[in-house]
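Following are the structures in question.
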Structure P
Amino acid sequence: MSNNQSFEPVCPLPITEKKTVQLAHGGGGRLMQQLIRDVFVRSFGDPLSTHLHDGATWPVAEGTLAFTTDSYVVQPLFFPGGDIGSLAVHGTVNDLAMCGAKPLWLSAGFILEEGLAIETLQRVVDSMAKVAKEAGVAIVTGDTKVVDKGKGDGIFINTAGIGVVPPGVKIGPKQIVPGDAILVSGDLGSHGVAVLSVREGLSFAGNIVSDSAPLHRVVADLIAAGIEIHCLRDLTRGGLASALNEIASASGTTLSIDERAIAVQNEVQGACEVLGLDPLYVANEGRFVAFVPRADVARALVIMRNHAVARKASLVGEVGSIGSRSSSPVVLKTVLGTHRILDLLSGEQLPRIC
């Protein structure tokens, strides 16, 4: 070795302090354990003292268990009013609420793209922890996988949730009867437009933010008050129109809706007109439709409007004949007094909103 060459020692162990996600973070070794400890356990804790076992166990209360699962692939990861993490928790909580269940426990599976900033992941995880605590649910188990750079989209999240339906509560499309009133919990379309505006770099008049929020407390209050809820559905992908078509098909009914009774923010309506979108088909993450007997409408609306997330709840329509297999099961009475068929979309208005 010549005198002008310097000796540079090389450490045989990899540096474990990484600022981005590495493939090794999904390999089951030291880096994966560090990621779980420093990111996930730091935010979620270990609420059931599972000691990071393969699953979680708990005693079952009286009632019926409700179980749901969903996946979230929204871009951008952060948008006005929320992010992919809060969206995942709210979406799962709301799916349980639509069964009449009290949400209790969630799982969270993360598919991370190599090169994702750890800081970005931490923001998402912290957001999930925050909204889960606010909703009164615990994230009790999970999983992490890492894919090669270019084979993911930053973060994908899969969540599953378990809750308990109180004894005697039975909610679903088959419970719908002719004459039932159709209630919508608030204004429509703000989530889809908020996400689209950030994704495409668009600016609209006013402050359009996502409506993403948990709905279980509204539903719990309706049940506690003795409201006879026949069916519930949160208005996510495909919006109100798609939800009504799915319910009409499952229940074998025809549904009539009055456009004048459906709330849409002026800013959202204007944005939809510019973009050629129909707000009735735009995704929401904090709105639901409820089918209740006519006799319960007034009380139900009072209860719903006591919650900020349902402040603009309104009666929008009614159930017609049952046993129908009409090719046009959902009909909208327009603001002009004409009638329009609300059919399912054949494609996507807004891809990857939730």
Structure Q
Amino acid sequence: MVSLPIDLRSDTVTRPTDAMRAVMAAAEVGDDQYGEDPSIIRVQERTAELLGKEAALWFPTGTMTNQAALRLLTRPGDDVVVSREAHAVWHEAGASGRNAGVQFTEIGERGAFTAGEFRTACKPQGHFMYPGTTLVEIENTHNRAGGIVFPVGELERICSAARELNVSSYLDGARLWNAAVATGLPPATIAGPFDLVSVCLSKGLGAPGGSLLSGSRELIARVVRERRMLGGAMRQSGVFGAAGLHALEHHYERLAEDHANAALIGETLSACPGILLDPSTVQTNILVFDLAPGAPDAATLVAQARGHGVLLNAFGPRRVRAVTHLDVTTAQCEHAAGVIASLAEGRTL
């Protein structure tokens, strides 16, 4: 018997495991604003080590890391080059315009772009009319493109071009761990070319909160003030630090299970006439699929699926997202795939 509901809305819905709760209860804590929380210090040091950077700073949320990065690396009125449908453009409530005063230039297709496209999109700094491009931001994996992994070779070429153009580089690596597991590359290889990198502990790794910015000691020292201005200075946050360390130690390798479960769902959905999905695009733990003409629209399918114990998100009038994570089993994913396919085809369950 498959237990319901099956929550595929996001990998942020995970709950701390019993083992994670135990380390949180026993966590050493101190005042993090004074830099005195030992558990936070340890997760910062471990994250910097994994990413091959000099230092890291803990934040409550990934959106806050993205906003702090923009404030640190740009000035109001600057232009930021991003991939189409980037998280900073679509999913942060317009915060980038309010907090950093920047504008975005979206380029490429399906979550990626080339160094050549980046060079073409860059606007000259110091021009009397153009908003100068001072930052290139890459989201890896890319949420709205279906969890695709940005090609590593292209990352290196883009960051190299950015250095030539005096443009800073930032990796929104909320799901960088997924990209690393999917490619078999160390996280440091993916993070290496960038000036500043963010990672999240509360998505696939299953911690109840926490993201980090990582880069040079000089940049991280400067970003402390940005965190304070955004309201991210914390006190005894070691309970989160301990959860994050446990997640890195015990939940990292198992991300491959989430990828396998997403591929399993993708195989079923791609064979359904009511669904438009190329299974080769299911590279990690996110599936984004379209509904064919004659199938229900996204809002209807999401509502019907909820009625059968499967929770999804509508990403557009005829686009739906499903995300696998450590709180859904293979059996649940098989069941969910059958429910979604049946509803898309108009079959009675």
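Of note:
- Structure responsible for 21.0, with mean count of other Cβ atoms within 10 Å over residues 69-76 calculated and labels P, Q on offer: Q
- Structure with the greatest value (metric distance in nm of label points 7 Å out along Cα→Cβ at positions 149 and 245, set P, Q): P
- If helix-only ellipticity at 222 nm (-39500 (n - 2.57) for each DSSP H run of 4 or more, over all residues; to 500) is computed and equals -7500, the structure in P, Q: P
- Origin of the value 22.7, where mean projected area of the Cα convex hull in nm² was derived from one of P, Q: P
- Origin of the derived value 3.1 (distance in nm of label points 7 Å out along Cα→Cβ at positions 21 and 269; candidates P, Q): Q
- Per relative contact order in percent (Cα under 8 Å, 6 or more apart), the highest-valued of structures P, Q: Q
Throughout, read-outs are computed from the coordinates displayed, never taken from laboratory work. Here the structure is a predicted model, which means the values were calculated and not measured. Cβ atoms are built from the backbone, for glycine too; each structure is taken alone.
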